[in-house]
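So, here's a batch of structures to check.
Readers should treat all values here as calculations from the given coordinates under stated rules, not as data from a laboratory. Treat the numbers as computed from the prediction; the structure is a model and nothing was measured. Cβ atoms are built from the backbone, for glycine too; each structure is taken alone.
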Structure P
Amino acid sequence: MKPFDTLTLMQFCWAFLSILGFSVRVNLKGWKLLFLALGGGLSWALYLIILFYSKSLLYSIFGSTLLVCIYSEVVARKLRVPVSVFVTCVIIPLVPGSSLYYAMQAYIAGNTAEASVQIYKAILISGTIAMAIAVVSSVTNLACRLINRF
């Protein structure tokens with residue numbers, strides 16, 4: 001799979017549509033829907049592109065989360081919406097749902113070693129997402145304080 005092929009475009013579209021549906025379901029309205037869905041699609045497309053070049057799962061998750069959190073900070077301030085609404089919605093495609101599913105499947109089958117590996121992977125991905133959000137939030141908070149101070 002190449003980073004800029006039809007499969008990546010198709011996955012971008014599916015992520016876009018899934019976040020659009022999620023945003024409608026949680027009762028968000030107006031132009032926010034388009035920007036939220038675009039952020040969700042971007043998060044998955046950036047993940048695929050970074051994964052292709054780096055071959056590292058955690059680095060691609062961190063980079064993608066970092067970039068879409070910056071996107072969320074900028075767009076949320078322009079649309080005058082809480083940043084947490086944007087960040088929560090745009091990182092949904094990166095949440096490690098498959099690892100949790102395979103962990104539960106392995107536990108039910110009695111394969112505790114595989115289940116432990118999948119749980120460990122889910123915890124690593126979740127921690128990486130949390131660290132990237134914290135980095136962007138801290139830098140933004142620091143920048144705003146410095147701008148308001150001078």
Structure Q
Amino acid sequence: MAEDQQKLLQKIYAEQQMTESNLGLMQQRLEAIQVYLTNYRSGFMVLEEIEKKEEGEEMLLNVGGSIFVEAKLVNPNKVTRGLGSGIRIEQSVTAAKEVVSEALESLEKQYEKLAQEYQTLLQRTSVLNTQFQQLAAQIQSTKPPGEEE
């Protein structure tokens with residue numbers, strides 16, 4: 001019986017380690033998605049500001065890190081959007097806002113789904129921790145007096 005309990009304890013411990021590792025990875029993914037969300041929201045806000053401006057108007061553009069540049073708008077109806085790998089396209093502010101809006105929606109769904117998975121895994125970790133502690137205490141209490149550590 002004690003040998004079966006020892007094997008169960010090892011199994012619970014291994015699963016516990018795996019779930020804790022997965023929790024760490026999920027936390028990193030959640031943080032990465034949050035960074036993208038912040039970036040896209042900031043870009044969307046700038047696009048909304050540009051949309052209200054006329055040609056030749058000046059505005060402060062946030063270039064990141066709480067640094068702003070004073071800029072004069074040459075053509076507030078067009079923006080250049082990066083597609084990745086150094087590829088850029090010119091498009092209307094409205095089209096860019098639509099793309100950013102879709103990206104935000106997708107990222108928010110990903111974040112929500114991952115956050116739910118994270119909570120489920122967190123609950124599983126809690127259950128495993130409880131099982132591990134209870135079984136370890138049970139094994140410890142059934143050891144003969146001479147075998148205590």
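Taking FRET efficiency 1/(1 + (r/R0)^6) of positions 4 and 68 (r between Cβ atoms, R0 = 25 Å, to 0.05) as the criterion, the top structure among P, Q is P, with the largest value. Assuming 16.9, 61 is Rg and Dmax of the Cα atoms in Å as calculated from a single structure, say which of P, Q it is. Going label by label, the one that fits is P. Please state which of the structures P, Q yields 0.80 when FRET efficiency 1/(1 + (r/R0)^6) of positions 12 and 116 (r between Cβ atoms, R0 = 30 Å, to 0.05) is computed from it. That value comes from structure Q.
So mean count of other Cβ atoms within 10 Å over residues 60-67, computed for just one structure, reads 22.5; which one of P, Q is that? It was calculated from structure P.
Out of P, Q, which one gives 32 for relative contact order in percent (Cα under 8 Å, 6 or more apart) as computed from the coordinates? Going through each structure in turn, the value belongs to Q.
Tell me which of P, Q gives -29000 when you compute helix-only ellipticity at 222 nm (-39500 (n - 2.57) for each DSSP H run of 4 or more, over all residues; to 500). Here the read-out was taken from P.
Which structure, out of P, Q, was Kirkwood radius over Cα pairs in Å, for residues 44-91 alone derived from, given a value of 11.1? Derived from P, not from the others.
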